[in-house]
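Each structure below appears as structure tokens.
Just so it is clear, none of the values below were taken in a lab; they were calculated from the coordinates. Just so it is clear, the structure is predicted and the values come from calculations on it, not from any experiment. Cβ atoms are built from the backbone, for glycine too; each structure is taken alone.
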Structure P
Amino acid sequence: MISVYRDAARSSGYAPIQGYPELREMLSVKLRDENGIDSDPDRIAVTNGATEAIAFSIMSLVGGGDEVVLFEPNYPIVAPMVRYCGGRPVVIPLREENNFQIDTEELKNSISERTKLVVINSPHNPTGTVFDKNRLKAVSEIFKGSIITDEVYERIIYGEKHESIASFAENPERIITINSFSKTYCMCGFRVGYLHAQKELIRHILKLKLYVTNCCPAPSQKAAMAALQDREFPGSIRKEFEERRNALLSGFRKIGIPCVEPKGAFYAFPNISAFGNDEEVHGRLKEAGVLTMPGSIFSSSHSKHVRFSYVCEKDRIEEGIRRMERLFGQ
């Protein structure tokens with residue numbers, strides 16, 4: 001793979017705005033075969049990471065007075081982008097006592113005539129929850145409009161099955177499926193994301209892309225094509241993440257920190273309220289050399305939690321646990 005990436009770096013010209021046709025064809029096959037989505041290369045745009053795909057989708061759909069339903073905690077770019085476009089975020093909390101799953105009754109009560117968009121993320125950042133098929137199907141039945149589904153952690157999943165809502169939704173043409181090479185292939189610095197949506201939305205997004213970023217870098221797209229041909233890497237890295245997750249959860253249990261078991265991604269979102277609020281615990285952990293993120297960064301109503309990431313090696317996780325034991329141990 002390294003030699004392929006080196007070859008990709010020789011591609012120094014501009015790439016097509018929508019993405020190389022060969023890459024979009026490969027992604028279309030991937031979406032059909034792996035995700036069960038009735039895909040078409042013309043309905044795919046290659047973006048500078050999933051972040052650009054999310055931002056351009058919101059900018060293309062949301063205007064003044066529109067409401068966008070979000071589930072919190074969540075990755076903290078969605079609500080600010082909605083506000084930037086003149087929209088209003090309508091927040092539904094994901095509750096610890098419900099294993100951070102979607103409450104469909106709360107969703108029903110949050111939909112109004114102003115609702116323009118619903119945004120979901122599964123596997124979920126920061127909780128590691130994987131939304132089950134029945135709840136996802138219910139989302140598509142409750143709301144018939146546009147739904148953004150951020151699926152960047154789809155291959156990093158433990159004992160569950162990832163479900164793409166576009167494969168069974170009531171209105172699959174209204175589903176905007178967003179993905180990335182950053183997590184599955186550990187290519188975050190390459191900045192390659194993509195989205196699959198109806199052609200009209202793709203046209204709007206390409207207008208934005210033309211004037212903002214022009215294209216996803218050519219070397220990165222060539223590297224992405226090489227990555228898609230590597231059938232072994234995603235499974236091997238998933239196995240490593242599972243071992244790291246298990247080590248972290250074992251440490252939590254030993255110290256007495258309750259945590260909903262993450263079923264996907266590479267995050268854990270434990271309840272640390274026995275030791276203080278999120279900012280206090282984050283600060284104490286940082287002083288001890290353990291890096292976390294306060295839960296309130298992802299949601300003001302989740303100050304009882306901090307987010308741990310287990311992307312680092314297992315021995316560093318075990319060292320972090322030892323430091324936590326010294327800090328919190330009885």
Structure Q
Amino acid sequence: MCLLGPSGCGKTTLLRLIAGLETPDSGSILFEGRDIMGVPPHQRGFGLMFQEFALFPHKNVGQNIAFGVQHWPHAQERQARVKEMLALVGLTGFAGRDVNSLSGGERQRVALARSLAPGPRLLMLDEPLGALDRALRERLMLEIRQILKGLGLTAIYVTHDQTEAFAVADRVAVMNRGRIEQDGSPEVVYYQPATPFVAQFLGFTNLLPGQVSAGGQVETPWGEWSIPQAQQYPAGTDVTVLIRPEAASVEAVSEIVVEGELTTSLFRGRFYQITLSAAGQLLTFEMPLNDLLAVGSRVKLWLDPTKISIFLGDWRLEIPAKSLSE
């Protein structure tokens with residue numbers, strides 16, 4: 001499970017509450033049906049891995065990993081466990097290495113091995129890849145998932161990076177100001193954001209005001225649109241209309257049309273990212289490379305209704321600038 005959200009939304013605080021490092025003002029924390037509020041952190045049997053890795057600089061790799069099993073009575077068992085963990089994270093033969101000589105990715109693996117060594121019932125990872133460069137993060141996030149799935153271990157993973165969350169998790173909970181706004185599979189969260197906050201946090205900027213009409217249509221700044229989802233709401237309901245960036249086409253794919261001035265066109269490798277100024281709104285779309293449109297020209301685009309969704313909520317909601325900068 002991944003806790004996803006902007007800085008300050010409560011992800012790490014929730015993790016620390018589960019670990020027992022902080023005490024909640026009220027409520028209960030249940031694990032396997034048992035309230036663990038009164039259980040000291042060292043007796044909960046949970047593992048915690050921090051972003052900074054927190055390795056002991058005066059200990060070598062093997063000694064760092066063995067720290068988690070130092071209470072085991074037999075030295076041979078401890079040594080075997082260290083060897084097993086090194087093999088698990090792909091660092092066989094690294095036991096005698098100085099941790100200060102390791103790369104960032106290698107230190108991350110050592111920290112993971114140390115967290116796994118005691119055999120925790122639950123592993124919590126607090127932005128474990130935040131200190132690494134993008135390319136290394138892309139590789140290690142997949143390795144972490146494979147390791148945890150291979151062990152069959154329950155894990156709670158904290159990040160503000162949606163790409164990381166979707167790649168690692170089976171389930172994602174999007175948090176905002178101490179509350180969970182949406183909880184579901186990565187596919188459901190991405191394709192069916194439940195609130196304007198979730199949509200904006202995921203980077204969807206095409207959010208418009210709308211109202212359900214008597215015929216099950218949705219009134220928008222461009223007239224009535226036929227959106228199947230609207231039939232579940234009574235007429236007169238105020239809704240937010242979300243247009244996905246890949247919804248637009250220069251060919252007629254439906255009766256839904258937007259027309260306006262093309263203000264920007266950026267080459268993004270696999271597509272052109274364009275901005276359309278229409279009916280007082282700025283809309284952003286991803287256009288195929290073969291659909292090169294001239295900046296400053298008047299453009300008509302057709303929208304795929306299957307890539308338009310609606311939900312209840314205030315479409316004017318904004319994410320604080322601090323969150324957007326991360």
Figure out for me which of the structures P, Q the number -12500 belongs to, where helix-only ellipticity at 222 nm (-39500 (n - 2.57) for each DSSP H run of 4 or more, over all residues; to 500) was derived from the coordinates. P
Using distance in nm of label points 7 Å out along Cα→Cβ at positions 56 and 296 for the comparison, can you identify which of P, Q gives the largest number? Q
One of P, Q was used to calculate distance in nm of label points 7 Å out along Cα→Cβ at positions 104 and 240, yielding 3.9; that structure is P
Among P, Q, which structure scores highest (criterion: distance in nm of label points 7 Å out along Cα→Cβ at positions 112 and 176): Q
Given a value of 17 for relative contact order in percent (Cα under 8 Å, 6 or more apart), point me to the structure among P, Q it was derived from. Q
P, Q: which one has distance in nm of label points 7 Å out along Cα→Cβ at positions 128 and 248, as calculated, at 0.6? P
Cα extents along the principal axes in Å computed as 75, 46, 31: which structure among P, Q? Q
